[in-house]
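Participant: I've put the structures underneath this note.
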Structure 1
Amino acid sequence: MTDETTPERSPFRITLLATGGTIEKSYDAHSGQLTLAVPVIERLLEALDLPDFIVRVERLMAKDSLDMTDADRDEIVDATAAVLAAGNTDAVLITHGTDTLADTAASLTAALPSPDLPVILTGAMRPYRVADSDAAQNVAQALMAARLLAPGVHAVLHGRAVPGDRVVKDYERLTIAPRR
């Protein structure tokens, strides 16, 4: 309920394109390996307090980013372009593996040089379902960044926002950084 002193807020609409990556990996006790067999993004979002966000999840693929091909990146670009063209969202969030997140960000920047909305890529160094995961932190920060950043392609991880055409993975510090 609102009164004259409380401005009415419209929900902020985000389309989340899920592609897999470490963020969505789960431990398979039968094989003893981490797999992408059980989606987790919806559960992660449910655990966040997002009172004025509407997040619509579209699952594009479930791949480790090291296994992504140029055709997979084209699919991500095409899906992002379709979401932007539909005009029914305020931002696009793409969950992605961190090993080749920079490659996909570069593809998006080249194919969509002037998007009308923020396009944010994020991921995790440790799966959501393991102890000390950075997944929820990175998704929450990416959601906030989607509200604050100017239109364009950006990568958001560990409190950093890096333009999509400048992002690299910092393997020493296990985060992202701007290309020098």
Structure 2
Amino acid sequence: MSKRLFVSVDLDGLAHAVADVQQRFEDTAGLRLTDPEQAHVTLKFLGDTDPERVDDLVDALETAVEDSGVDPFEAHFGGLGVFPSLDYISVVWVGVREDHGDRELTALHETVEDRTTAMGFEAEEHEFTPHATIARLDHAGGKAQVRRVVEHDDPDVGRLPVEELRLTESVLRDDGPVYRTVDSIAL
């Protein structure tokens, strides 16, 4: 049975701050908040993966970390954004402050992307923007409210030491996904 996997940097210790930011969107029609305890930056979504490939994948991620030249660093999370645009909102996210972890996360994404696509995983179709998804807009009922908050608020979520990447399994359930760490790769 395949595992639904992704590579992430988790926002351990910032769940309370993420929940505080999510309160700005309380009672927004059509908006589904993510579990703040599971907040993370996805460096690469791998999708359904044969469990027999996990060891090779961990080896590839260790090489990717080495290739990136990134040592442990501090990331500063804050600000808000949406995908794909303010005219058509699907995802609401908290970003990474410029010059406070964004370059390191981008470098890690690029080397992880190189190593995993070399293994046959699909290449990303869009440019990487370091972010942690905090909500999804299921219908446009609350679009104006989301837009207003995103355009006018600049919340500070906090700083976080980044010392590892995680290979994470996503188990889809009726009440939302549950994430389980398969392996950790130290920076």
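No lab work stands behind these numbers, since they all come straight from the coordinates. Values in this document were obtained by computation on a predicted structure and should not be read as measured data. Cβ atoms are built from the backbone, for glycine too; each structure is taken alone.
Participant: Given a value of 0.4 for distance in nm of label points 7 Å out along Cα→Cβ at positions 56 and 88, point me to the structure among 1, 2 it was derived from.
Facilitator: Label of the originating structure: 1.
Participant: 1, 2: which one has semi-axes √(5λ) of the Cα gyration tensor in Å, as calculated, at 28, 19, 15?
Facilitator: Value 28, 19, 15 for semi-axes √(5λ) of the Cα gyration tensor in Å corresponds to 2 out of 1, 2.
Participant: Continuing with this model, one more query. In terms of relative contact order in percent (Cα under 8 Å, 6 or more apart), which of structures 1, 2 is highest?
Facilitator: Result for relative contact order in percent (Cα under 8 Å, 6 or more apart) over 1, 2: largest is 2.
Participant: Compare distance in nm of label points 7 Å out along Cα→Cβ at positions 24 and 96 across structures 1, 2 and report the one with the greatest value. Can you show the working numbers first?
Facilitator: Working: 1: 1.4; 2: 2.0.
If we compare distance in nm of label points 7 Å out along Cα→Cβ at positions 24 and 96 over 1, 2, the biggest value is for 2.
Participant: Of structures 1, 2, which gives 2.8 when distance in nm of label points 7 Å out along Cα→Cβ at positions 80 and 136 is computed from the coordinates?
Facilitator: Traced to structure 1.
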